[in-house]
Structure I
């Protein structure tokens, strides 16, 4: 798998993007049903962090085997690669430390060696960035951030060449979001990322969209303790104003559609006029 995966335009169906799962497998399954996702035509892009913290981390790995599912490597996949070896053996002390400090890697201790070896292979092959040509322009997907001042072409070049600073930014950086940097990324229409939880709804800074809205924390803590956290699933060309709107009910998912489902009028989650 290349470090930057370029997907052709989807001429048959829709392309969706989903925020960090962290083991919230059942939540995504319900969100896809709500969106009337058609695996024969539609595609789903994940911004990474499929595992850790949540109770269904192993189940989330099933998505990687689906032809309609594509994911970038997140920092949690990267951490897995540092504690687990290609043969499925692992450093148990590091796993326990990463569980105790809140990274939630305890699920690894329950899996057999062959399963962990297969997961290691799958995570090692994940790209660090994905690019898609869509009706609204070229769309990019990463886990964290493009370094400030880098255009998309330079970013892709640096990723392909394994530039340490750029790779670290793609997996770990929070500089843009912490500094409220709205300068955006030149050379691309939109960049979707996760990594930094946004309570109350996804956030856009320039053309950068942060869509990790904390689904796993609501799943673990319940709606009373995490009322402003949920899963964001969106069509990649959805109206940008939709991203700041909360869910219309108290479920654990937020589906943003470019158009209402066929045969249904646009409701609260439908498009703006």
Structure II
């Protein structure tokens, strides 16, 4: 190694590494989506923030601008409305990064899952991911030679790799997203579009707090995580920042398991 020149990777230049790049984030008003949006803002990305509540998005936009984002656009929309999402994405000036993050869960016994719960999880956790990703890829490809290192990031779950009681529809939808990620990655690699997923464990968000709603439930959950704690939104945001950055230029078709070792057992 003596005398060998070692260049600092461009990805290490955190303040500007995504400057001029446009990222669309769904479920961006709170929790994991908000953390990912702020992480991208911190490295100079332009943002399109999507969620149903305009007021929360406006607040997020203020935080994103303060964090260093370029342009920030808010797009109040229901991601399960395919026409609205396709219209929104088709109308963007450009698109380099899309983060599919919106999702939900209704834990309960397999035999008690209602048709309404099942349909909503399929629409939100699977169909909306496909529609948003498809529209995004079309927009990316339309940029022609201007498109460089475009990527899709699907926020999945550790439940996309294992089974769990009381979570049969959720496991089903997240396994579907892992399959979609791999298939897209293989098909789109020749077009230089990378596709990866992130599989978090239980992350300390309002959604999880509604499920893990007693100290006993939290102790039981944490006992299953080798690192011994609930995940934090920043843990997932860090993974997304890596996957969106030039540091991940050779990473596609894979899943970053931000699960504290849950699926290693």
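Any read-out appearing in this document is the output of simple, stated calculations on the displayed coordinates, not a laboratory observation. Remember, it's a predicted structure, so these values are computed and weren't measured experimentally. Cβ atoms are built from the backbone, for glycine too; each structure is taken alone.
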Could you figure out which one of I, II the value 14.6 for mean count of other Cβ atoms within 10 Å over residues 111-118 was computed from?
I
Entry that produces 3.7 once distance in nm of label points 7 Å out along Cα→Cβ at positions 55 and 255 is calculated, selected from I, II:
II
Note: distance in nm of label points 7 Å out along Cα→Cβ at positions 31 and 79 at 1.0, derived from one of structures I, II, originates from structure II
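Can you spot which of I, II the value -12500 was calculated from, given it is helix-only ellipticity at 222 nm (-39500 (n - 2.57) for each DSSP H run of 4 or more, over all residues; to 500)?
Going through each structure in turn, the value belongs to II.
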